[in-house]
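*Asks:* Input: structures, listed below.
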Structure I
Amino acid sequence: MDEKNKCYFCDELFTGNVEVEKVYDSEYVFAFNSLHPEAEKDIVIVPKKHIKDLTALIGEDEIYLWEMTKVAKYIAKTLIENVGNARLITDMGSLQKEPHLSFHLIAGKDLK
């Protein structure tokens, strides 16, 4: 990946250059507690393959999306039991902070 297209997840997280609190880890997907939470609970779920965003998915990526969804479902059930709610978000375009597909699973008493 060239300088213009640096990706925090590929260049820092997956290489072990930054430590995070892991929630889930498999061959295809990694989930961790956000370093910059936007809610009481903020878990980031990312594919281990570089995929820019939902619009960039191709057929061979379905295993990544399937596992991301499966992980989000499992974590959401736990959050709902413990906190009472959950919201799944993915950003694209100018809303995206990193050029890598990610789900943010947020929960907390202050969500509206």
Structure II
Amino acid sequence: MLSRLFRNYFWAVVMLGAAYLIDLETGYEISVLVLYAFPIAYAAWHGGRIGGLVFTTFCVAAWRIADIQSGHPYSAQWITWEKSVNVFALLYFIAASAPIARMRST
């Protein structure tokens, strides 16, 4: 059981790393936010809402770090936090939907 859970989260981490690296390479002018949905949906599918919530938090942090490292200028500091909250809400919707979709598919 533990090895299966580890394996599932391992692949979610790999997908998160790939999304982060692509996000870094594309910079802030091209949005690749949708790529962060894949590890979240995968983690939520295999780990339920808790797994989805954890990976949503990781993905928002990775997205935010990539945004900072790209040098994205904002006119006010509060905009960065507002965008982070919006991204979290969007990605958590995916995390909450994946376990429901899994229950209906079985």
Structure III
Amino acid sequence: MKTKTKTTNRKKTDEQTHRIYEALKKAFPSLSAKESEVVYKKDRFSIRVCVIDDRFSNMSIAERIGMVNRAIKHLDSEDQADISMVLVLAPEELDDPTDLMIKKFFEPES
């Protein structure tokens, strides 16, 4: 089955990333309106996700991941299995220039 793929600044999105984005947007309404800033395909079987939410302040990583898992649990198993990277950040954590995971998400080709 062929799917429409959209590339934005080297970040690919398609129907699969859109389904993931929509599930996350329901649980995290303050997510960016620009889908590729939240979820994109690195390659055919690798999807990267970044959820930035004020509620993550003072929460453990496990609590944050739990919130994301609840948001995507209704997606089919293939969509879930293709997610290879999940960043769960409070807004104040974006300012760390030494965090390589943040850099990899926002500058995927660097």
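*Asks:* Quick check for you: by mean count of other Cβ atoms within 10 Å over residues 40-47, which of I, II, III is greatest?
*Replies:* Biggest value here belongs to II.
*Asks:* Can you tell which of I, II, III yields -6500 when helix-only ellipticity at 222 nm (-39500 (n - 2.57) for each DSSP H run of 4 or more, over all residues; to 500) is derived from it?
*Replies:* Source structure: I.
None of the figures in this text is laboratory data; all of them are computed from the coordinates on show. Everything numeric here is computed off the predicted structure, so don't read it as measured data. Cβ atoms are built from the backbone, for glycine too; each structure is taken alone.
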